[in-house]
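Quick note: the coordinates plus some simple rules give every number you see, no bench work behind them. Being a predicted model, the structure only gives us computed values, none of them experimental. Cβ atoms are built from the backbone, for glycine too; each structure is taken alone.
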Structure 1
Amino acid sequence: MVEMGEILAELRKDKHLLQKDLADFLSISIGTVSNYETGAHEPDFETLCKLADFFQVSTDYLLGRTDLPYDVKKLSEPIRDGITISDITHTLLNMSQENLDSVLEYMELLTYRSKMIAERGNYRSNLKANKRSSDK
């Protein structure tokens, strides 16, 4: 399991922030941020929530309880016609194994189809580029 300090340091670096920047945001010392990142200390609940909001991840992600960084609020946002990711997850978790297998097969088919369309687009682009080169 990844430690919270490692996750926090990675998130900070991904945003190209210094420990000072994060310390200023949280109104704490650079030493405290350093202690969080090294695992010497852990943030209190309020600070943990501020960190999650700042980096737009869940507290479970910060705590190393999940590999999915998504903010829980994202799960409640409609993705189409009022349907949320949370609704889809609930539906999947309550499906029969047979129906779940069918959904997974369909997702694999869609993924394959998208890959084929992208490769076809790349192929056509390369053909056009080669044609222009040979026309010169």
Structure 2
Amino acid sequence: MPTIGKIAGMDHLSAARLRRAGIKTSQTFLEEARGERRLMSLSELTGIDQDTLRNLAASADLMRLEGMGGAYCGLLRAAGIHSVGQLGKLSPEEVTRTLLAVNHNRRIVRRLPSPREVELWVLQASDPGFANRE
């Protein structure tokens, strides 16, 4: 499980605040940020605003997909795909085309994910049981 500092979009200050709160892995972070009450409590405990925590949790959730690192997560988010649920509703071809266009304009990653990698992400994201897996 990736450490808290490896979550796409995580800055050093937020990572340090989360570590001080006892949250060291992305899995623990997802557990602690699940649900509005927990998110509000985590925000109060760390001093990180709720919107930032929500965005970081979405990145951490995307990064649970096999082969999804911080750079690819950033690419997906730049392409307007901000959640596992959203990714699961798209076709692999549509995602591949979108990632190609975004990366052509913004040069986020050196190597685009292969169509097979994208297909696996979409397949995992569309699996109703994925949300319940750790």
For relative contact order in percent (Cα under 8 Å, 6 or more apart) computed as 15, the structure of 1, 2 it came from: 1
Computed 44 for percent of Cα pairs over 20 Å apart - originating structure among 1, 2: 2
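Among 1, 2, considering only distance in nm of label points 7 Å out along Cα→Cβ at positions 49 and 121, which has the greatest calculated value?
Working: 1: 4.2; 2: 2.7.
Once distance in nm of label points 7 Å out along Cα→Cβ at positions 49 and 121 is tallied for 1, 2, the winner is 1.
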Parent structure of the calculated result -22000, given that helix-only ellipticity at 222 nm (-39500 (n - 2.57) for each DSSP H run of 4 or more, over all residues; to 500) is the read-out and 1, 2 the choices: 1
